[in-house]
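J.: Structures are listed in the sections that come next.
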Structure I
């Protein structure tokens, strides 16, 4: 019996738990007395793993099988509603469901493949987490913007790797907050105004990034002076990221 952790009376949702890594994690939680929610698209596999989890629980904790497609918003809502309806609470969310795909910038189906990957590996995580948050812990602030920008950074690195042999360079420029109409357009005027004031007082160079700072970095990367720079993220923040 596993004794190093005990999840008795805890409800644990693991997406993609009808096989592979997800099913292994589900069984490990079951061995530690958790009420495991087993999900997947194959009902036979879902029920099989749920039965195994129930049999593994030292305290007789019940595993709950639920067939769900994480790329479908209705399916995710139904999943969370069913969990709360059965157990009344949710304690742990493991966003495990996902998949991979190979493509190229020259693939005519690239956008279609990208949409599928974003729906499966990113949007499903965001959507399910959003549904689960009221039962877990409140989350707010500038998260959607940060997620999108992080994805752009990774996209740039991937394209730099692919296009490098053809002599095409791809880089990112990442400034800290700048005083433009971005604040008003994003609806974060008052909040961001406070952030800007704080940055002015704490950035090592003791000032806010200007539009000229960013433009100069872009001009440099677009010029022949940066001929051997690709796949880089040039941070223009006055040293804020090293604090």
Structure II
């Protein structure tokens, strides 16, 4: 949740689009495609599925960045490439899910954003990865304060446009991939974290990223708690709970703005 919140902050500040979120990059779709291939073509265990998901996420990120290289990784080109790849991969996964194969049930459970298969070792690894990637993101606060002003001011103060955009998009992609590989493609956490941090008055890059990290992590824990207790002994995947809570909250915030 914290990584998705920080990744969402990076994307929204880079693109100037308040609706930008980690899943828009298509990284989540790439990881989902990797899991689908693992289930339907190879059928490995959890470690193998994790590896296939990692390969899928990294492949999609590489294709997006390569296709945007000639435009110096312009934010709108990166997002458009991510949307196109995400739509294509989602269509393939949808076809596999509709075959009636019993393995599609496992795929659908993972797509819904489930924490069922997360054990202590996985959580510890995720914590370590998140701490490193978020620390790197916080160190890039100067870039995130200046790049939204436009190419001319950024170049004037010596910020290399192509390399800084590549590094920030790559960092957002890595955080999205790390979160997706563990609990599946979550919606609204990476979108709501930056919004709520901004509503709390955190405008500059460093405080907004820190606020989005705490809010994103809190939303994830709250969604998981509600999913485990609301209809006990049955459980609702955390991803579905975040969508059910996040969509009305987002509509309320949009309606509140003039």
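No lab work stands behind these numbers, since they all come straight from the coordinates. Values in this document were obtained by computation on a predicted structure and should not be read as measured data. Cβ atoms are built from the backbone, for glycine too; each structure is taken alone.
J.: Assign the value 23.1, calculated as mean count of other Cβ atoms within 10 Å over residues 26-33, to the correct structure from I, II.
T.: The value was obtained from structure I.
J.: If mean count of other Cβ atoms within 10 Å over residues 90-97 is calculated from each of I, II, which structure is the one that comes out at 19.1?
T.: Computed on structure I.
J.: Sticking with this one: Who wins on percent of Cα pairs over 21 Å apart, for residues 130-217 alone among I, II, i.e. which is largest?
T.: Across I, II, percent of Cα pairs over 21 Å apart, for residues 130-217 alone peaks for I.
J.: Related question: Could you figure out which one of I, II the value -24000 for helix-only ellipticity at 222 nm (-39500 (n - 2.57) for each DSSP H run of 4 or more, over all residues; to 500) was computed from?
T.: II
J.: Comparing volume of the Cα convex hull per residue in Å³ across I, II, which is largest?
T.: I
J.: Taking relative contact order in percent (Cα under 8 Å, 6 or more apart) for each of I, II, which is largest?
T.: Result for relative contact order in percent (Cα under 8 Å, 6 or more apart) over I, II: largest is II.
J.: For which of I, II does mean count of other Cβ atoms within 10 Å over residues 34-41, calculated from the coordinates, equal 20.8?
T.: The read-out comes from structure II.
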